[in-house]
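Below are structures written as C-alpha cells.
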Structure I
Amino acid sequence: MLLTIDSSAGASLALTRGETVLAAWHTEETTSHAEVLAPALHTMLSENSVTGGDLDAIAVGAGPGPFTGLRVGLALAHSLAEAWRLPLHGLCSLDALALRAVDAGIEGEFLAATDARRREVYWASYRNDDGDAQLVSGPHVGPPAECPALPAVGAGAGPYPDQLRPAALAGQEPEAWTPHAAELGRLAHGALAGELTGVLCEPRPLYLRESDAKVPRQMRQGAS
C-alpha cells in the first residue's frame, strides 16, 4: 500500500495498491495547503482504518510548483516517512497530467502545463507511446508563448488560449486539470515494480526559478 501526497497546484492525497485507488482526496484551492492537507490526511487514514504500519512507502509530487504550496506537501511527506520509517519517493507532478491525458486518449506529442504565476507556466512535453506517457522534454518554466506549438493539458493552458491550445478530448476540459496524487501513486507503483523507468526522482522541490523572497540587506553576511 502506498500513500501519495501532492501540493504542486491544488492539494491531493491517495492510498493506492497497484493500479487500484483505495481512497483519495483533493482540493483545487491553491492558497490553503498548510491548513487543509494534514487534517485531510488524518481523516482519510482514519476512515479507512490505515496506520503508518500498514504502508509500504510514501510518494510525493516534487513539482514544479509555487514555493509555499509545494513545500507543504513535501514537508508533510518527509515528516511522515521519518516518523514511520518508510521509503520516500519523488515524482514530477506534471507526470500526473500526462498519465491522465494518455488515459483520455490523447495521441502523439503534447504539453502538460500548470500555472507558474508571473504570466508563466510550468510545462513539460510528452508523447503517447503505446499507452505510456513518455517524457520528451522538461520540466521547464517560462512564458506560454515560448512553449512548443502542441496541444496542451493542465490548468496552465486555461489563462492563455492564444498561446496554448487546449487538447481536444471528448467530454473533457483538460485546460482545467491539476495534478492528482492518485495518478502519481499509479506511476510510483509501476516504477517500484520495475514496469516504468525514469519516473522516480529525489523527493526535493522542483522550483525551477529563484524565490521572490530575498534576505534583507542588513542581514546579509558582511553587511554593516
Structure II
Amino acid sequence: MNEIKTYSAQIIAYIKQALLNGEFKPGDKVNEVRLASVLSISRAPVREALQMLVNDGLILSIPQKGKFIKALSAKDIRDSYSIGGVLEGAAIAESCDLLTREDFATLECLLAQMAQLDSGAPDYAENFALLDIGFHEKLLARTENKLMAEHARTICQRMSKFLLFRYWPHAFSHSEVVERHEKVLKAVRSKSREHIERAIRAHYLELGDRMSRFGCDQPKD
C-alpha cells in the first residue's frame, strides 16, 4: 500500500508539471491506460492519483466519458477568485497585528524581485508564480485560522498555478502586476482590518474579471 501511495504522489507531481508545461490543458481528457504506459507502472496508483486530483478539484470525472483536466467557465473563475479573496482577506485582516518587521522586510524584498523580472523572458510566468505565491504565503503566515488560510490557498493557487498558469502573462502588464501587489502591501501596512479586506477582495475580483476571458465550458471528447 505504501508503494502505491508513493507512486500516486509521483503521478500527481507528473500531471501538475504537465499542466505547467502546457502538455495538459483545461478540458483535455486524462487517459489512465496511457499514463500507466508512459510512466511504466500499473494502473492502480494511476487510478488513486487521479481520484486524489478529482478530490482536489484539478480533474473532473464524468460518468461514461472519463476524467478530464478541469475546464473552468468564466463564471467559475470569477466566483472562485471572489471566494478566495474573501477568505484570504479575512485571514490576513485577523492576523495583521502579528506581522513582524521582518515579515514586512521579506514582503518588500519579494515585491522588489517581482519588479525586476523581465516580462519578455520565456520563464517569466514561472518566476512570477513563485514570487506571487511567496508573497501571499508570507501575508498568510501569521494567521491562526489555518483552515481559512488553507481554503484560500486551495481555491486561488489551484487555479492560478495549474489550471490558468499559461494565461498569467496575458492578464496584466508587468507594471500592473507590480502596482497591484504594492496596493495590497500598503493596505496590510495600514493595519486597518476593513482596508485590508477591501483591498485583497478588490485584488482578487479584478484578477477574476481579467482571467475569466480564458474560461472554457466543456471538456474535449
Computed 23 for relative contact order in percent (Cα under 8 Å, 6 or more apart) - originating structure among I, II: I
Comparison of I, II by mean count of other Cβ atoms within 10 Å over residues 108-115 - largest value held by: I
Computed -8000 for helix-only ellipticity at 222 nm (-39500 (n - 2.57) for each DSSP H run of 4 or more, over all residues; to 500) - originating structure among I, II: I
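The numbers here are math on the coordinates, done by the rules we state, and not lab data. The structure displayed is predicted, hence computed values, not measured ones. Cβ atoms are built from the backbone, for glycine too; each structure is taken alone.
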